[in-house]
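The structures considered in this document are given below.
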Structure I
């Protein structure tokens, strides 16, 4: 294929070299004369291991060009890839001026009588909705009703790390291709042919959001690790040994567990130990701002879920809460988010009943007993059996875990607070 890459910075320059290595003919476009001249001489304008050799090889095999202007390069191109910068604006939002400018240039340069549409793939990190709300209108303003037939807009985030970008290009953790319909893009599949990585065909907005989630998670990990390191130093504990133990656990710590959006955390361990670590950090002067925010964030999530449930409920609604313990198949009510939710619903005047087959109030003991009656003094009257739960008549059923799947509830509204789809 012929591929035109807009922007020859760290992402674009790596893309030019690696795409050419795959056998495609690549044209790099950038307004900087220095970048264009450097690439045209077979050298990389950025310091990235391996790029010089790839660029020189591509030039020698006549698979690479560099230019300051588009000219007619799009006429016979199958793909245009936009890799221009989206730096932070004064308010923290991305500055989209470069993306908008290049999008307009592409719209003006593409021939409206193309037989095959030009796939325009964006790799610049941008707010979800940017393609729909900024880029697509730019295309339509120039191409009119033919825009959807002349160009196919795609979001294809990159997962490159500086200093290992070439290896990351050919060995990515994943390939994400976002299209309007969520269906595969033949051109983008051809571009990634031969690269062994899981491919996700998703909607454009899901693809646009991917980099935000990834990079923020990486930032969370770094901040968390450093806060733990500060606490370790203050307590004369080896942070290296603690880290070695932590990362050895690939069942819970380094795994998909506890990363799926859904319910708030609760139970006898997590809230208690987070508070205790907050106290230790404060007592030793470690200043753990991320850890300090965890309980507040969890409480905010509980309020969000309650508000989502009651926003459309009539007064004194009949509400069935399925699952009261902090997880299914246990009777541990200590700091269960479901207990807080039931209490809030009762305080709001709703008629609440609870189905949880693992709960027997007469069997609650110790702190579990105290917590249950301190937060839900009428728990004995709230619990119902399965036939009553399935009898219906509920305005809404609130599912706090997978117990709801075993019930025959008929045609009733179910709000699943254990998962955010």
Structure II
């Protein structure tokens, strides 16, 4: 590693460690993220000490950060942090040259002491009564078989069962280093960390935009199909099976059906194309709408409500898939496969599906991963897919 870059990285990590330690010790809510293909780490702090629940009416909300569980838990569905403090760090510029635009933290505290404080705060705040059990391979494969059987009977078109995998964190686990490793390793992902006292601490690198609005443009994507990236040029050498192509087409059709429900006919669809997310390949199609020419300024909120939970994380038909998961999935997904992201920050709203994510609890990372099951699924292959997805975060934790 270049010595200048290494020094720059150490200073950045020291700053982030100081910032997190100070705010988490003070009981503040904090979100940190890096958007796909961006050179900025963005930071939002809510200092009110109030845990806020809101309906996700995006156009009416103030500047902030939203986190919604997989399923609605009340009329006030989402958790919301207001931007009492918001700023960003340019990764390409030395931190000392940006001090005027950053929140003051003081660099006098040694790194070792900051790490101890962080570890203590995370352990105390996230000591949780909920029991997390690793999903056994046999149990998951039985669930996949059950899903295939329901599809064959005509009850479902697709189902997305998930699993839990626990990883014990090393005694010297460094949250900031892990976050920065994700930033460097996954330039095309929404790398995120959020901390809500009494609710949870999560970190992830999601490949999937749910909805995005910027100016008059609305955007969403359909992302499905998974295979390991191989060779020198994995994008060109990828070969997709009929099962994977159909799985992605189902998600695209679901988006088009949502447009039809609201009588929206003017949209631009591009794809599917193969995209790289970490060490995995997916099939992706992009959908764009001009909200001004279609006279639909509230399209972000309307489509968010129609799309979540998408068929890529739940299944189809949605009601039947949710019922299947309630009956057969033996754990609470919490924020996994929910959505999160900045709302009305710099005149832009970017909401992502909360995938490739880890919940930090009591010295452990609780990893979540799902697999899209269709009639042609092979249970062993679906298990391997979830293992690959878990590894995207796991390999950067310790």
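Just so it is clear, none of the values below were taken in a lab; they were calculated from the coordinates. Given the structure is predicted, the values throughout are model-derived calculations rather than measurements. Cβ atoms are built from the backbone, for glycine too; each structure is taken alone.
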Q.
With distance in nm of label points 7 Å out along Cα→Cβ at positions 79 and 319 as the yardstick, tell me which of I, II scores highest.
A. I
Q | Read-out helix-only ellipticity at 222 nm (-39500 (n - 2.57) for each DSSP H run of 4 or more, over all residues; to 500), computed value -12000, structure in I, II | A | I
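Thinking only about relative contact order in percent (Cα under 8 Å, 6 or more apart), which of I, II has the largest value?
When relative contact order in percent (Cα under 8 Å, 6 or more apart) is calculated for I, II, structure II comes out on top.
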Q.
Computing mean count of other Cβ atoms within 10 Å over residues 95-102 for each of I, II, which one ends up highest?
A. I
**Q.** FRET efficiency 1/(1 + (r/R0)^6) of positions 111 and 287 (r between Cβ atoms, R0 = 41 Å, to 0.05) derived as 0.35 - corresponding label from I, II
**A.** II
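Quick one: mean projected area of the Cα convex hull in nm² came out at 19.7 when computed from one of I, II, so which one is it? Numbers along the way, then the final one.
Values: I: 26.7; II: 19.7.
Attributed to the structure labelled II.
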Q: For structures I, II, calculate volume of the Cα convex hull per residue in Å³, for residues 47-166 alone and state which one comes out highest.
A: II
